[in-house]
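Once you scroll down, you'll see the structures, which are given as structure tokens.
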Structure 1
Amino acid sequence: MARDRVIGEAMGKLHPRFQTPWLAGFAVAGVSLLLLAGSATVSSINALMSDLINAIGVQVAFYYALAGIACAWHYRKSMSTGWRTVAFAVIVPLTSALFVACVGIYQLPHLGWRVSFLSIGSIAIGVAPLMYYRRSYRGRFYRDEGVR
């Protein structure tokens, strides 16, 4: 991601001896330690793990919905090539995306406030750096040139 300038170049710097992105490793370790410290405030680790797994399920539902919309958007110009292309490249992904998004939205109020907070909060935490790096670096990833 650092190569495509989606995140800062410092995250992609390699350790001279181990040839691994060492700063990114420390960042992940730091976030993990913060999450571990935060989980110590919960009375039941079982309840926390259950809520986290449910939150991940809701996030996966929204991810699949976005993937279906992206697929339909990508193939929208090839709709004149035949009914099979329209059916399998546009209609099925779009219908699937709508269904999975509805399931995710339906589940949010039924899973409790903690799951809703974890789902929506972690998405919001990810959107903030995305917007910052998108405006700051303007890498080719955001210009839709593809990976070469």
Structure 2
Amino acid sequence: MNLWLDPQGRLCHRHRLRVRFGECDPMQVAYHPNYLVWFHEARDALMTALGVDLFGLAREGHAMPIVDASCRYLHSARYGDELVVQAGLRLSGHVARVSCDFQITHARSGRLLATGTTVSAVLDRQGRMLLRLPDSITHVLDRVRSAQLPEECPA
């Protein structure tokens, strides 16, 4: 299991990808909206690693729309670059919200290219925000927490 807890208590996962031709402008620089797409890919990979079935949530009548997203661009990614997108999951204690913090680094140099955050609300069939996470998510999180995850990224 490629999961660990960071010092802030976030459940973390790393996702690797390569910048594709269609994600670049004519200067071979990654077009800025793609960073949010890469955040989404990393979040999905994290949820899969946790064992959360996003389509199962939908069948249960829950939706997890992104209600806030931010990205801070530090350096450009270019065509063919291999990137590592680290996603760290934070849970709100007040309502059913899921926040994910991201770091995109260049795989070879380790240079930090971008940081960001997305926040998802968990809604019921009528579009109302839930006051607590669905049981299907809390069971997964309880199982993962009891697994005594490492406190740093596995090699």
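State the single structure among 1, 2 that was used to calculate mean count of other Cβ atoms within 10 Å over residues 77-84, giving 9.8. Matching structure: 1. With distance in nm of label points 7 Å out along Cα→Cβ at positions 45 and 69 computed over the structures 1, 2, the top value is the one for 1, the highest of the group.
Here the criterion is distance in nm of label points 7 Å out along Cα→Cβ at positions 21 and 133, and among 1, 2 the highest value is seen for 2. Where does the value -6500 come from, among 1, 2, when helix-only ellipticity at 222 nm (-39500 (n - 2.57) for each DSSP H run of 4 or more, over all residues; to 500) is the thing being computed? Among 1, 2, the structure yielding -6500 for helix-only ellipticity at 222 nm (-39500 (n - 2.57) for each DSSP H run of 4 or more, over all residues; to 500) is 2. Taking FRET efficiency 1/(1 + (r/R0)^6) of positions 29 and 109 (r between Cβ atoms, R0 = 41 Å, to 0.05) as the criterion, the largest value within structures 1, 2 is that of 2. Among the shown structures 1, 2, from which was the value 12.1 of mean count of other Cβ atoms within 10 Å over residues 53-60 calculated? Comparing all candidates, it corresponds to 2. As an exercise: semi-axes √(5λ) of the Cα gyration tensor in Å, calculated from one structure in 1, 2, equals 32, 28, 12. Which structure is it? Answer by label: 1.
A short reminder: the numbers here are calculations on the coordinates, not readings from a lab. Because the structure is a prediction, the values reported are computed rather than measured. Cβ atoms are built from the backbone, for glycine too; each structure is taken alone.
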